Structure 1
C-alpha cells in the first residue's frame, strides 16, 4: 500500500511502522493511521509482528503498512543516564564525602582526600538556583581554600566559570567517564586472565579495597546496581604482568556478587595504556569532563 524498507530482513531489529487503521477516520476526515515502535519478531504469511517495549505484540497486515524503516537500537539504560546522574553514582567511591546540594549541582569535600573528584562542585547542568556561583566560593573558602568545578567541555557551565576568570585546573587532559556491562567486562577479563594470583579483600560496607601482595591494588564501590572503580595501581617494576587485569577481575567479581549490572571508571583522556586496557574489557566513554579553577584568588 505504501513505500517502506521493511521485509523479512528486519526480523530481530528495532523498527518503526506506520499502518492504516481500516474502517476508521482520521481528524481531517481521511484515513486514520497509527505508528508502532518496537522489535520486529516475525515477517511471514502477509503479516508483520512488532513487539513494543511494553504491552502485547502488534500483528500488522503487510498490506496495511504505509511506511516504515529499521532504526538504531535503543541505547542501554547506562548510556541514557545524564552525565550528572552518572557522576552522582560515583559519589559512593568516597565514603567520607561531605556533599551538599546546590540546586542541581553538588558541592563535594573530603576531609581525608585531596583528589579533585572529592573536592569540587559537580556542575554538569544548570544549577537552577540564584547565586550558585557565589555559594560555590563560600563553600570552598571554608574548606579547601581553592574552589574547583567539574564541568562538561563547551557547556553553559564551562562558559559561566570561565566568564569569572577560571581556567583549566591543571594541564591534564579531560577526564573520560567510561561504562560497561558487568557481564561483558567479566567475560573479557576471563579471556585475558592468566591463573589469578591470590587477592585480599578489605570490605567496609559497600566499598572494598583489593590487594595482590604489595604490588597491585584497587578500590570499588557499589551503589544501586552500579559498581565503580578507582585507584587501580600496579608497582612500576611489576607492570605488564597482567596484575591490573587481575585486580579488575577481583573487583568485578565483588560487584557482580552484589547484583551490579553496570561498571564504570574514570581515566584521563591521554592515558593511552589504561584506555587500551579498558577498551579491551569493553568500556566505552559515556562523557568527558574537565576541572576549572580560578586563575587568581576567587572573588
Structure 2
C-alpha cells in the first residue's frame, strides 16, 4: 500500500498522455537541436587514449598522435558527422512523438531506442565530468521520460507501483541536482552567474549561499515526495514542478541578450527545451495522483 494517498488503479487519461507527449517532444527536439548545431560530448570517448589507443593503432596502423591530429584518420570530421547523425535521429523522434498511437507497435521501440541513446549520453557526460556520480543520475528524468511515455501509451495502468517509480525518478534527479547546488561537487560558475543576472545578487558569495539553500531544499523535497501525509507530498511535488521549470528557463533567461536576440535563442533555447521534463514529470505525477480529473 502506498503511503499518503488512497490506493487506486485506473487507465491513463488523454490529458496525461498529451502532457507526456509535449514533454518528450521537447526533450527530443532540444537534444536534436544540440546534436545538429552544437557539441555532444563525443570527444570524451573518441579522444580517450587509455581506452582506444590499442584499437586505433591496430585498425589504422598509425600512431595515436597522428590519429588525434587527423593525419591518419579525420576523426574530427567523423565526430562532427556522428553528432549530426544522432541529432537527426532525435529530431525524427520528436516529429514522430505527436503521432504515436497504441496500434503503432514500432513507436514503442522508437521510444526505447531514444531512452537508450539518452542513457549513453548520460554516460558520456558522466565520463566528461570526471566520473561524478551525481552527474550521471541527474539525467534520470531525461533518460526515463520516453519509457514513461511508452508505458502510458502502450497499455500501462496508473498503479501505486507506477507512481512510486515516478517519485523515485524525480527524487534521483533532484538529489543529484542538489549535490551541485549544495556544493558537494564544485558549484558550476555559470549557475552563480545566472543567479546574479536573474535575481540581481550583487556578490557571487550571496549567489553561492542561495544555491546552497536551494540544494538543501532539493534534498528535503526529494525525501518529502514519500511523506505519509498527502498534503506534505503535494507540497514537495509542487516544489519540484516550480523549481524544475525555473531551472530549465534559467538557461534561456540567464543567457538572453536583447542586442543578440536570435543568437541568444539559438544558443540556449535547446537547453531549456530538454530540461523541461525536470518540472514536467513532477506535473505529470501530480495528475496521476488525482483520482478524478
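Below is a table of values for the structure above.
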read-out: Ranking 1, 2 by relative contact order in percent (Cα under 8 Å, 6 or more apart), the structure that comes out highest; value: 2
read-out: Parent structure of the calculated result 6, 26, 34, 26, 8, 0, given that P(r) over Cα pairs in 5 Å bins from 0, in percent, for residues 44-83 alone is the read-out and 1, 2 the choices; value: 2
read-out: For helix-only ellipticity at 222 nm (-39500 (n - 2.57) for each DSSP H run of 4 or more, over all residues; to 500) computed as -24000, the structure of 1, 2 it came from; value: 2
read-out: For 6, 24, 31, 24, 11, 3, 0 (P(r) over Cα pairs in 10 Å bins from 0, in percent, calculated) the corresponding structure among 1, 2; value: 2
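No value in this document is a laboratory result; all are computed from the given coordinates. Predicted model, so just to flag it, every value in this text is computed and none were measured.
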